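Structures given as structure tokens follow.
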Structure I
Amino acid sequence: MSVRFFLLLSFLVFAPAIHAEKLSEHPEARLFIERMQTLHGFDAQELEKRLARLTPDARVLKLVAPPASPTQRSWQRYRSRFLEERRVEDGLVFWRKNAAMLARASVLYGVPEEIIVAIIGIETLYGRNTGSFNTFSALATLAFHEPRRAEFFRQELEQLLLLAREHNRDPESYAGSYAGALGLPQFMPGSLRRYAVDFDQDGSIDLANSAADAIGSVANFLLQHGWREKAPVALPVVTTQVAPRHLQEWIAAGIRPTLGPSTLRAAGLQPERGIASEMPDAPATFVDLVTPDAPTEYWLGYENFYVITRYNRSSFYAMAVYQSAETLAQRYHMSKKEERP
């Protein structure tokens, strides 16, 4: 018997048994049920029955797994996904349709309208791609069968159950992404409970169907994470006069803005010509946007840039939001000028 045949036979024999395991049978699931009963007064038998009806969702585990052959990080490839013309056009339509709500959210929370529009566009293409996975099943699968982030997903499963109880809703009635994110802004259940708002004031929070609630909730999320009104977000810089050791030190300093402007200027860092005459007098993070076989883009990210990374902890994501917002704002205000008689 060849090694390959033996491995194939082993997979056929044992894989069905793994995937047939009821989620309620996992040792951590039993502890989770006890916790929900002790801390929150949930009916342990009812919760066990819910989990017993489910087996691990293989699609969810496949989608959340790291790629077998990781591709090189490429800023230009990443950027092209979110600054495509269709997404920009759809963003302008969304902005015009919800102009009053966006203006009110911007005044109330201090977050620019274009930032709110850009995030909703990047997350779900303005509600087109909110996901069709059963959220309870997806989170339960990840909570008990995704060892790398199991604790996080168990917390979110707990939050989903609390959310459903608060809204008198069946926890298995929610649908979203394979990772458990919900609605137009793709809030995890915990974020939904903490930051979502009834912005259209209809008596309920509905991130799946209410653009107004999504707009207000995104703005509130950013404010609660430290958004500073009218403060800078990011600035492109020129590094030709900077020693390579400084660049490596600044990159290693991390995503939190801690680099003082005097230190950066003394090392020879300069704003890109035509963008600004000098750097803002505020701490910054040094952002390297790498593209294979192309020059690396260098930027400074300020506190508001860091706040965007609380939505998705990636400098690529935050820069895509910022550049999308800049493009949307330019196009939107240009179109408003053209409408004037």
Structure II
Amino acid sequence: MKEILLQYLACPACAGDLSLSSAERDDGEIVSGALRCTDCSKDFVITGGIPRFADLSTDEVQRETAENFGQQWLEFDHVEQHHEKQFLDWIAPVTPEFVSGKTVVEGGCGKGRHTRLIGEWGAKAVIGVDLSVAVEAAYKNTKDLPNVHIIQADIYQLPLKKTFDYAFSVGVLHHLPNPRAGFASLTRKLRPGGAISAWVYGLENNGWIVNFVNPLREHFTSKLPMRALYWLSYLPTLILWLPLKLLYLPLAKTGLKRFLFYADYLCYIARFPFREIHNIVHDHLTAPVAFYISRQEFAEWFKDADAERVELHWHNSNSWRGLGFVKAQPKAEARHGG
């Protein structure tokens, strides 16, 4: 943890300021210690360079999701060149120039690949938040950047001040027990005029996943031990890999593409390396919970946040991405608390 992070933190219990009550440093980095709320005197530990605010003891679904994704991101902890273009596709029309000089919070940072990109694009500060042990991988992947910070916390109870220019969440909200509340929590940390981006699974065109893959994942694969699922997911990856490379990739820019099943998405990922395809397959099989969000519901999230200049886009014919600017106090704050 870098000490400059303190200016962005707030007690998740009472919103009071936090101060260092003890600290062990290594080359300027706070590797262990404790934070104390100046108002309610609640303490939060710092271990492995990461402030820890998470409490998974009261929510079994949150705990299972955090455990599964945490282990996944520790296994698939690689960061590769194609991730930048993929990230830009998910947050478009946001660009690197848009985030330059801004304070940014990421809801569900996983292994930190997007957090790192935001830092490299020149953000004043970016805070990656995750509930799972994936924060270990995120910290390792970002610790060399002076403007990047990683914390372990619940997205519903963010230990942050209302001071951010931009918030985003990619591929995380649809795995929450209450996706809408997770989105609202992020908007509550934006200053007036701040922007929020989100990318979520779409309900439209995904009936085959909802009806066949979802039950398999919910009742079987998400309950498997990590190593068992890792090797089990190799089989569908191999089955998918061959048509991706032999059929979808060659036909991606031809008129024959329209005859292919799930063409837009599968042609999009056909250019990825095998390990990334394996990661995608594993991702779809590991989550205890996954919601598929309709355009109408997605639009309501932005409406509840009292957002303006909202842009919603259908992405790869299977998902939604959106951007909006908060013009006033989000209505959700009155319902969910600060």
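A value of 3.1 was computed for distance in nm of label points 7 Å out along Cα→Cβ at positions 241 and 313; which of I, II is the source structure? Intermediate values should be presented prior to the final figure.
Numbers: I: 3.6; II: 3.1.
Label of the originating structure: II.
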Report summary line: log10 I(q)/I(0) by the Debye sum over Cα atoms at q = 0.12 Å⁻¹ gets -0.97 when computed on, of labels I, II, structure I
Report summary line: Matching 14.4, 45 (Rg and Dmax of the Cα atoms in Å, for residues 41-200 alone, computed) against labels I, II points to structure II
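For which of I, II does distance in nm of label points 7 Å out along Cα→Cβ at positions 81 and 193, calculated from the coordinates, equal 3.9? Numbers along the way, then the final one.
Working: I: 3.0; II: 3.9.
Clearly, the read-out refers to II.
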**Report entry** Top of I, II by distance in nm of label points 7 Å out along Cα→Cβ at positions 289 and 321, largest first
**Finding:** II
Query - Computed 19.9 for mean count of other Cβ atoms within 10 Å over residues 177-184 - originating structure among I, II - result: II
Query - Which of I, II yields -9500 [helix-only ellipticity at 222 nm (-39500 (n - 2.57) for each DSSP H run of 4 or more, over all residues; to 500), calculated] - result: II
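Every number in this text was worked out from the coordinates using simple rules, so none of it is lab data. On a predicted model such as this, the values are computed, not experimentally measured, just so you know. Cβ atoms are built from the backbone, for glycine too; each structure is taken alone.
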